[in-house]
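Quick heads-up: structures coming right below.
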Structure P
Amino acid sequence: MFDKRQEMLAKEKIGKLLWKLSLPAAVGAFVMALYNIVDTIFIGQVVGPLGIAGLTIVFPLQIIGMGIGMMVGMGGSSLVSRALGAGDIKKGERTLGNAIFYTAVIGVVVTVVGLSKLSFWLRLVGASETILPYAKDYLGIILIGMTFRICGMGLSQLIRAEGNARVAMMCMVAGFALNIVLDAVFVLVLGMGIRGAAIATVISEAVTFLYVFHYYLFQNSSLKIHIRNLKPELSVTREIMAIGFGSFVMTIGGSFVQIVMNRTLVFYGGDMGVAAYGMAHRTMMFIFIPIMSVGQGLQPILGFSYGARRSDRALAAIKLAVTVATIFAVIAFTVIFFLPTSLMRIFTQDSGLISVGAYAMRRIFFVAYLLGFQMVGSTVFQALGKAVPTFLTSTSRQMLFLLPLVFILPRFLQLDGVWLSFPISDLLSFILTLGLFIPQIRKLRSGDLLVKTGTPALSPEYLSRLKSGKRESGGIGH
């Protein structure tokens, strides 16, 4: 059945469609980033710099959960959007079932392993003896809700893949609104400090997960949950992991880089250096959300167009997304470079910490205007199902370039070496993405579309109906 969302992806104007899908993604991403930012603001104002440092130390372990959710979600979303474009609903539902199974099982494993040796993991990621009590109080509670975080994040990506970005946005907004209220109650009213912020986050993530699950059970999803699809299927698993592995390595690589960064910062900059980087990193997450949202909006359009063999729409979507993302990157760079002190004051009133943080931000984001193309370029490969380029472009910035630079530069430039590692790695990653991107665009222009959705070839009648936007009752031709 060619439903309304498939019809929208097939015939609506690219500009309107990208806006319609990117705006809810942006709102949802803003909300997700605000989970961490709101905690940081409350803790920074109530507990102080050591509280912020504690959150910064915990963050690498939190994003491991994000990485697992993104691996299953990104890999599954590529599969779902291409399957819907080819009219293969059954494969989309098998992907959904497998995604639920993997996110739930892995979430439980992460919780058990994390809680078993809490102090060990925190010391491993660089917690000093002064920071450890704050980090331990926060992480011990966050791990209890890790399954909600992983499942919610993974399944929300699949909702976006079917073109229903509004629902994905609403579940994040509901969770965030609750998080603000609970932060105020637990941190300010009840005086629970960093533990109160963690409790508020876990409850909010649980609500987000329940909202997503309710959508697939009771609302108008293009895909439905069937018990039989919860059983892992090798072909679906292989494709989810192949496409999503790049996102996983990128996020886990980011976690590992954060660990190295924390330990390096403790050595060269002390607790103040860790806190300054924590504020800079949260600012980066917030300000660059519009760029990431353009990529999220592009993914279902490009995946569907690719699955339906519509190279004209695929190319138009890529061109517009790159242009919009680059504009956002330039705006973000301008705000960060010229207003770093104002941004730091959102988190703290400590003049020493503000000075260190503002100095760091100007160096960390020195070539931030290049990130628009780099982020969208990686999304293009993911949406097209190109596993190797997806892996390279999504992991190069942190693992291939940033990590070695963090090891090398501080030996010569001290704390400045940490900050300058970021713009150098951004530049090198931009060059790599551009080199892989140009040949792929040439293939699209030549009409060389090798769709690997696991379905038979599309019939001329189905292609004609895709282009006209008429409903299709027969699905795939033979």
Structure Q
Amino acid sequence: MNRATLRFGLLLRLGGALVLLLALDAVASYFTALHFANLVYDRWLIDSTRSLAQAVRTTDGRVVFDLPAVGLDVFQFDEVDKTYYRIQSARRGLIAGEPALPMQAPSPIGAIRLADGTVHGQAVRLVWIRIVPAGADDVVTVAVAETLIKRATLTREILLVMGAPQIALLGFALLLAWLGVSRGLKPLTDLAREIESRDHHNLAPVSEAGLPREARVLATRINELIGRLGSVIGAQKRFVADAAHQLRTPLAAVLLHAERAERAPDSESERLALRALHASVERAARLIQQLLTLARTDPEAAASTQFGLIDLTGLARRVGEEWVARALEHDLDFGLVVPEQAVSVRGDERLLTELMSNLIDNAFRYGRRQGRVTLMVEAGVSPSLSVEDDGPGIAAAERHRIFERFYRAPGAGGDGCGLGLAIVREIASLHEANVEVTSGENGDGVRFCVTFK
């Protein structure tokens, strides 16, 4: 299980960046130290080369190197490095010094030149100058070389002097980074502690006061999640409460009619009791179906529904055909008015089928006996679906309440459970459609019109 913390991740990235910068600084410091070490000892070599050049003279027209042995010993004395020199005449060849000392390419008279080379397998720093002694018609090259031990030692000492403060600065920077990251993450840790301290009953929004912008975004999203969770829990509680309340009556009726059937003194009484029992079971089954449909149309439960293009004309024909038998059974004039062409809307076929069925069922239950019910589809910029009957209608004062769950208008007949129109409203809301209730043709009955955007 990955237990890495955000603080550790931030410090790891910041520490890595600081270590990389320290490594780059170490490389730069090395070349800086090497430059100054070479600068110091190159000046000494240049001075030594010029001193040897002053010992080159002309005697009887010949170039000679006039430096006592004691002077040469002093010149070459060094406890750490080995010093070499070479005096080379253009005419006479080697005059004095180390034959193995490499001679470089010709250079202008009097100009100092520096280069790297090797003598007896050891790396050396080489300086040379070409001169013309007074009274001579010869060119003499004076070269001095030194091994690199002192230079390497001085370079290391400079690196140590420069590196120790930088390493200490890195440690101080990491400490400051730790404090800064801890301070910067404090709003998030406080938010985490507040959420951890809650139980499942506390669904109040978390406070966004004093939070930086990034943490406010997180708190906002958490509050949105808490709000959705509260909606889901609320919907579940309402569903359980509604189901418990509404199922009590039909289940009691089922038990009552079952007991009557058991105690019936004759077959006729038993038949009537069983018929009443069958009607009560049907009513309970429809109520359960309506409750489950209402639960599925809850916005949170239907959030994952995939909408697609639906042909309202074809759907109305299919749904209407399913209700023809019941219309004939109740001696109703059930009509279908749809355009010839397809009328497309975005929606869910199962939910729209439920919407049509509930509107038709509502018209069948509360319309006039042996009356007229019409299912209509209209095309246009805003397609619509309507169900109209010629029954007693709905009073204008009641029209805003008929979509409430389990509400039935005073004096309404039928044996509905008061959920059909609530389901219609929820399905229409999911499809971003409007439901309008008006009087039917010539002011008779009622017309429910669902208009799609």
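One of P, Q was used to compute relative contact order in percent (Cα under 8 Å, 6 or more apart), and the answer was 25. Which one was it? Derived from P, not from the others. When log10 I(q)/I(0) by the Debye sum over Cα atoms at q = 0.20, 0.21, 0.30, 0.36 Å⁻¹, for residues 96-135 alone is computed for each of P, Q, which one produces -0.68, -0.74, -1.12, -1.24? For log10 I(q)/I(0) by the Debye sum over Cα atoms at q = 0.20, 0.21, 0.30, 0.36 Å⁻¹, for residues 96-135 alone, the value -0.68, -0.74, -1.12, -1.24 is produced by structure Q.
Work out the source of -27000 here, i.e. which of P, Q gives that when helix-only ellipticity at 222 nm (-39500 (n - 2.57) for each DSSP H run of 4 or more, over all residues; to 500) is computed. Checking each candidate, the match is P. Looking across P, Q, the calculation of percent of Cα pairs over 32 Å apart that yields 38 traces back to P. If we compute FRET efficiency 1/(1 + (r/R0)^6) of positions 80 and 432 (r between Cβ atoms, R0 = 25 Å, to 0.05) for structures P, Q, which one ends up with the highest value? Comparing P, Q by FRET efficiency 1/(1 + (r/R0)^6) of positions 80 and 432 (r between Cβ atoms, R0 = 25 Å, to 0.05), the maximum is at P.
Every number here is computed from the coordinates shown, using simple stated rules; none is lab data. Since the structure is predicted, the reported quantities are computational estimates derived from the model, not experimental observations. Cβ atoms are built from the backbone, for glycine too; each structure is taken alone.
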